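Take a look at these structures.
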Structure P
Amino acid sequence: MTDAQRCVLCSDCIAECPVGAREIIGQQRTVAQVMAEIRKDVIFYDQSGGGVTFSGGEPLMQPEFLLALLNQCRSEDIHTAVDTTCYAQAELVRRVAEVANLLLCDIKHMDSGRHERHTGVRNELILDNIRMLAEAGRRMLIRIPIVPGFNEDPENIASTAQFVRSLRTVGRIDILPYNRGGLEKSVRLTAQTQDFASLLRADPPDSDTMEEIAGALREHGFEVKIGG
């Protein structure tokens, strides 16, 4: 048993576990080490037209490492995408967008108050950065995680569609059904407010709900993909 409130991530329990049942998730790597892994799949990128997606977590939390990888991929003609919340300083978002081929930008809710209650931050910075990217002509896909009881209502979907219509570089929206796979990890890592706790208990949306939302977005002229 582990008391998450007292754990200081010293890793002593990993060293002492006699059956190797514990491990640290995530390892430190250099740019050269990561690029060596990326190059192993270049033949598949060439055949599929795909490339490398940097996600997380939030890749902008390690900006210089991310930028170094993006620049190295660019020098080797490897297509790159960055999956981000866009919750970062505008200058950082701009620097990343200048070297990435594609930005996958999340919009969780258009109402800043509800966004703050459920995520801990307001959404003005996120929306401003997305506008900035569009005005700069950067290629983007908008992704909406659909969480019942939070953002699946018609009003929010319509408001989101109206905002995205103003972005001239966006033609497709991916809607992602919420899944509870990260529930236990989220409980360990995040302070428990009542609003956040209720969000964690949400059930994944059913296929009819996802199709209904996709249809509503298509009526606004978007290509819509369920999943992504």
Structure Q
Amino acid sequence: MLLNTVGKLIEKVIRERLQFQPALNNFIHPSQLGSLKFKSITDAGVALTHIMYFGWVKNLLMSTLTFDIFQFFPFLNHQILTLILKKAEFDNHIVNFFANYLIGRKTNYLWNNFTSPMFDVNVGVGQRSVLSPILSALYLLLFLYIIENHLKNLKIPISIISFVNDGLFIFQSKLLHISNCFPFYSYNVMTNLLKKLDLIIEHLKTEVFHFNRS
């Protein structure tokens, strides 16, 4: 999406202001790190290291399941995002702005004395837009809260780290065969839940790692 300089500056202002209310209300899931205020990729590394060493103190093995959501921004359901903004108790002016910003957009081009006709540009949240980190965090928090509670109800101990459209599930157990089962069940639950949000896992990028003190 091509924006003029003023448009890009306005987007950055909106991004800065958009993060305050969800953070103030603890609306953002605590595992969502990276590209947000006071949440960098360094924080994700610190969190992963802490979980690993804390488990080793208890003689637990750690397994991780990493996944990537395929074409996250083109497939993102803008109507669901609008409902999430309402749930986050943003002012109606903000909700209406994003409803117009994301849905039913049109544009045209001006070159010297030539003006093109209007045409649709329903590109929504651009992958490199400065608004994409906060909007993706708001969109995925439903998924994170639901799957975290669901897996805990299944008595699958889990820690989650999310970075924009990538995710990391962390499991700990004293037995390796149990650590192998946890990612398998969780992956099936996760895949079905993401389908309901119109999102698809990029299976070729999914990886499982096991860590022990040796």
Structure R
Amino acid sequence: MIAKNIITDSVQPLKTSDTGLYALNMMGEYKVSHLPIVNNIELLGLISESDIYSINNFEQPLGNHKLSLQHPFVSEYQHFYDVIKIVSELKLTLIPVLSDEKKYIGVITLQDLTQHFSKIASIQNPGGIIVLELSSVDYLLTEIAQIVESNDAKILSLYVSSHKDSRKMELTLKINKMDIGPVLQTFNRYNYIVKESYSELTYSEDLQKRFDSFMSYLNV
């Protein structure tokens, strides 16, 4: 999945002649803390709430404001994971998307990223979640998949999170069965450490934690 496929149509860019008050109102409407400033098809920068609040006169045009974020953007062909990484690093609520000719073509919001990550991670599909803790040298995906499939289950999605100062890693698996007991027993027989497991239909709190962990993992 690439950036141009997840551009939102609901967020309109600002102009330099727009006031700080207008920008704040638009941020409230769009539920974001950043908005791009565009001159025709040229991205001039990204303005944040804090940029506007730093000047007490909200009636001043945005062209008079100093931008703390000059030109954060992604290209239309950058991968979804790259977009997540940049948004996470810069702590943005949206990111502008430019064409190969550096023309502004739209934005991707943090909400867009969350929704698409939900699809990639098969969050909407019923099933169980298993989190394994293992050493990076012991990571054998073929063996892990074989253990799951030996219990008549399938891996719907998986991702790895690791830490720079440790050789340990966490592997989060989403499988297509709610009854994950037999799979857990098999992992235990193979001496895998099952750090966490969830077999309920609702795991919104854990999925948010998993998503935050994934974002932190990409922030390297």
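Each of structures P, Q, R was scored by distance in nm of label points 7 Å out along Cα→Cβ at positions 66 and 130; the highest score is held by R. I have -15500 for helix-only ellipticity at 222 nm (-39500 (n - 2.57) for each DSSP H run of 4 or more, over all residues; to 500), calculated from one of the structures P, Q, R. Which structure is it? Source structure: Q.
Tell me which of P, Q, R gives 13.4 when you compute mean count of other Cβ atoms within 10 Å over residues 90-97. This figure was derived from Q.
In terms of distance in nm of label points 7 Å out along Cα→Cβ at positions 10 and 178, the structure with the greatest value among P, Q, R is Q. Could you tell me which structure in P, Q, R was used to calculate semi-axes √(5λ) of the Cα gyration tensor in Å as 43, 16, 16? Of the options listed, only R reproduces it. In terms of relative contact order in percent (Cα under 8 Å, 6 or more apart), the structure with the greatest value among P, Q, R is Q.
Taken together, the values in this text are just the output of simple stated rules run on the coordinates, not laboratory data. Computed from a predicted structure; not experimentally measured. Cβ atoms are built from the backbone, for glycine too; each structure is taken alone.
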